[in-house]
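The numbers here are math on the coordinates, done by the rules we state, and not lab data. Because the structure is a prediction, the values reported are computed rather than measured. Cβ atoms are built from the backbone, for glycine too; each structure is taken alone.
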Structure 1
Amino acid sequence: MTPAERYSKLLTLTKRPVLDESYYAAFYLISMDDTLFKKTCPYVSIDGIDFTAIKRKCSNLEDAQKQLLSIAHNLFSWSSKCSVTPHDLACLGYPMLDYVCGALYIANGTVRVQVVENKNGQATFRLDMSRYKRSKEIHDKLFSPSGLSQDIEIQELEPT
C-alpha cells in the first residue's frame with residue numbers, strides 16, 4: 001500500500017464528508033509510515049483521532065516514528081504537548097523532515113493534498129502549492145523594495 005493509499009484509507013475511516021486541515025496534516029504524516037498507519041487505523045472514527053490510545057499502543061516505536069506521531073497529534077489537536085524539539089527536527093533528515101514541513105504547510109492551509117494516479121496506476125501524492133506560491137508572491141510585493149522576489153541563493157560549496 002502506498003502512502004497515498006494509506007492517506008485515503010484514513011480519510012474514509014472518519015466517515016465525514018468534510019474535514020479541516022488538522023486532519024489532512026495529521027493523516028499525511030501518519031500515512032508516510034506503514035507501522036504508524038496500522039496502529040492508527042483502529043483509533044480513527046467519526047469522533048476524530050484518539051491519539052491517547054494510539055500512543056499507549058505505540059510505546060515500542062522507533063524514535064523517528066514517535067516524533068512523527070507527536071507532531072501529527074499536535075497538528076491535529078493544536079494544544080497537545082509536543083516533545084519534538086527543533087534539534088530533533090533537524091536530526092530527522094531526509095525524507096522525514098520534508099514530510100514534517102509538508103504537514104506544517106498543510107495544517108496552515110497553504111498546501112493542499114491531492115491523491116492522484118501515477119503513470120503506473122498507483123495512488124500517489126500531489127501537493128497543490130498554488131496558495132503557498134500566491135502567498136509568497138504577495139509577501140514579496142509587499143516587503144521587497146523593488147517588488148522582486150528576494151529568494152536565498154543556495155549553492156553547493158566544494159570542500160577546501
Structure 2
Amino acid sequence: MIKYCLNKWEKNSAILEHALRTETGLNKCNYKKLVEMVTIFILNDGTDENNYISERWNADKITEIDNGDCQGTLIYLIPADSYQPCEHEYLMTYVGYGSCSGCDTLQAIQSWGDKLLTDEQVKDFMTLCRDIVSNIIKPYNTGWRESKDYEAVEG
C-alpha cells in the first residue's frame with residue numbers, strides 16, 4: 001500500500017463504514033460503486049466539493065477498464081478533480097472478479113435485496129474496500145512529479 005492511502009485509510013475508514021451501514025442498494029452494486037465510495041469517503045475524507053482539500057479525486061470521472069469476459073481483472077483510473085488532469089494526476093487500482101457468487105468476492109457478500117447491509121456484510125465490504133485501497137498506485141510518480149507520499153510503505 002502506498003503511504004498516502006495508508007494514512008487516508010487510517011484516518012477515514014470509520015467514515016466509509018458509516019456510509020456502508022446507512023446506504024441502501026449495496027446488495028446490488030458493482031465494483032465501480034465501491035471504487036467511487038472509496039474515492040469519496042477514504043480519499044476525499046467524506047467531504048463535499050465545497051470544502052477545501054488540497055488533493056481531491058473525481059469519483060464521477062472514474063474510468064473502468066474491463067477486458068475480461070465472465071471473469072478477469074477490472075482496472076480503475078481515478079483522476080484528480082481538476083479541469084484537465086495530467087498524466088501524474090491519476091491514481092490506479094484494480095480488482096479481480098469472477099462469474100458467480102462462488103468465485104466472485106462481491107457477489108458472495110451480497111444478498112441481492114434492497115435492505116441495508118448486515119453487520120457481517122459491512123465487515124466483508126470493509127475488507128473488500130481495504131483491498132481496493134491497498135491496490136492503489138500512482139503511475140508516473142517519477143522525476144519532477146515524484147512525491148514520497150505515493151511510494152509503497154515498507155513491510
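Work out the source of 22 here, i.e. which of 1, 2 gives that when relative contact order in percent (Cα under 8 Å, 6 or more apart) is computed. Value 22 for relative contact order in percent (Cα under 8 Å, 6 or more apart) corresponds to 1 out of 1, 2. When mean count of other Cβ atoms within 10 Å over residues 60-67 is calculated, the result is 12.2; to which of the structures 1, 2 does this value belong? Derived from 2, not from the others.
I have 2.1 for distance in nm of label points 7 Å out along Cα→Cβ at positions 28 and 140, calculated from one of the structures 1, 2. Which structure is it?
Of the options listed, only 1 reproduces it.
Can you say which of 1, 2 returns 13.4, 39 when Rg and Dmax of the Cα atoms in Å, for residues 84-123 alone is computed? Answer for the origin of the read-out: 1.
One of 1, 2 was used to compute mean count of other Cβ atoms within 10 Å over residues 92-99, and the result was 13.6. Which label is that? Attributed to the structure labelled 1.
Supply the structure label, taken from 1, 2, corresponding to helix-only ellipticity at 222 nm (-39500 (n - 2.57) for each DSSP H run of 4 or more, over all residues; to 500) with the calculated value -16000. Show your work: numbers first, answer last.
Details: 1: -16000; 2: -9500.
Label of the originating structure: 1.
Comparison across structures 1, 2 (criterion: distance in nm of label points 7 Å out along Cα→Cβ at positions 44 and 68) gives the highest value for 2.
Assuming 179 is volume of the Cα convex hull per residue in Å³ as calculated from a single structure, say which of 1, 2 it is.
Corresponding structure: 1.
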